[in-house]
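*Asks:* In what follows, structures are represented as structure tokens.
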Structure P
């Protein structure tokens, strides 16, 4: 189970998303991507530098981890504090389901093509922040949940029926492993005492108390 203060759910985006705005002839192309590491964010930035190789700036911000443990921002040559920080603030302040500000595992890169008109510090802050905010307005979101992972053993003769029953009960079946003497069904259960108790009661009812569930770890699962 999680420690005190640890997040049990958070929100991220689904895949990659682009949105472009124009501010006084400058083009601001915002690219959002779901990432789970600094390396993935770096790879996105490198790919966009190649794609938009003639752009003047490739500013970035990242937010990673269920508790937002990693936060980074880069102005890439714009005046200090006018690009990366406003982009990061747009990510951290984004309201998702039920008014929560729990967006994470997302990288934002804004590519700027200079249009010949200086925007000033305030204009740059508004442009970079607005570019990310408008991209977030039209992005699709995914809610993630921390789950305990359990393995349920079953005889070959009844494993198929048990797996169907588990799925029918709304449980998340992560996989099935066939062994010579048994079948192991891997199930993810929301990481809370109440959900675990419900799971064990349902499993006992499905198998007349014959099956048990062994806890094998924890993982984050996308809610369907």
Structure Q
């Protein structure tokens, strides 16, 4: 049996022109999760990220030395594109800059996308599901016993939902629960996979660590 440990990237730069970069908090979160893995004696045999900068920077801050592989299937869905399509162009300012409004609107948009709506988006829901499955299979096609992946909330939600054979709507429920740099662990062997742990964050368990916790 082997382990697939999927970590969500550290906090990115919400509301900024360039979202795809870590905030100072995101860098601190990334260092903390790397340290807690070393403290646990968990050293990865294979490292992977998507192609997004915030994912690659999270792994770099974690401090593991081996060169990582990349698979675009671990990238987040393009939420800016989905929201722009939904609103016929530029997003309303509250949707772009107010967290509660943003994530409430995003949830409704993803549910619509899953039902075949948001026509004209760069990626369909079916294509998203397929690429996440392809990334999972690529990560499992290995002799490594400990595979570490840095991904994003949407793919993590989809990986868990598909593993549990849950309905599509569950993906978004899970997506919104995933904390920055939390760990979701799967056990796999011979093409079979099972969920072992979801959204764990031992690096947030202390009083000091709790100050690092964020969801977006």
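Readers should treat all values here as calculations from the given coordinates under stated rules, not as data from a laboratory. Computed from a predicted model, the values in this text were never measured in an experiment. Cβ atoms are built from the backbone, for glycine too; each structure is taken alone.
*Asks:* Quick check on the output: 0.65 is FRET efficiency 1/(1 + (r/R0)^6) of positions 62 and 158 (r between Cβ atoms, R0 = 25 Å, to 0.05), derived from one of P, Q. Which one produced it?
*Replies:* Q
*Asks:* Hey, another quick one. So if we calculate mean count of other Cβ atoms within 10 Å over residues 102-109 for every structure here (P, Q), which label has the highest result?
*Replies:* Numbers: P: 24.6; Q: 17.2.
That would be structure P.
*Asks:* Out of P, Q, which has the highest value for FRET efficiency 1/(1 + (r/R0)^6) of positions 94 and 182 (r between Cβ atoms, R0 = 30 Å, to 0.05)?
*Replies:* Q
*Asks:* OK, next. Given a computed value of 31 for relative contact order in percent (Cα under 8 Å, 6 or more apart), which structure among P, Q does it belong to?
*Replies:* Source structure: Q.
*Asks:* Now for a separate question. Where does the value -10000 come from, among P, Q, when helix-only ellipticity at 222 nm (-39500 (n - 2.57) for each DSSP H run of 4 or more, over all residues; to 500) is the thing being computed?
*Replies:* Structure P accounts for this read-out.
*Asks:* Suppose you compute Rg and Dmax of the Cα atoms in Å for every structure in P, Q: which one lands on 16.7, 50? Numbers along the way, then the final one.
*Replies:* On the way: P: 22.7, 75; Q: 16.7, 50.
Corresponding structure: Q.
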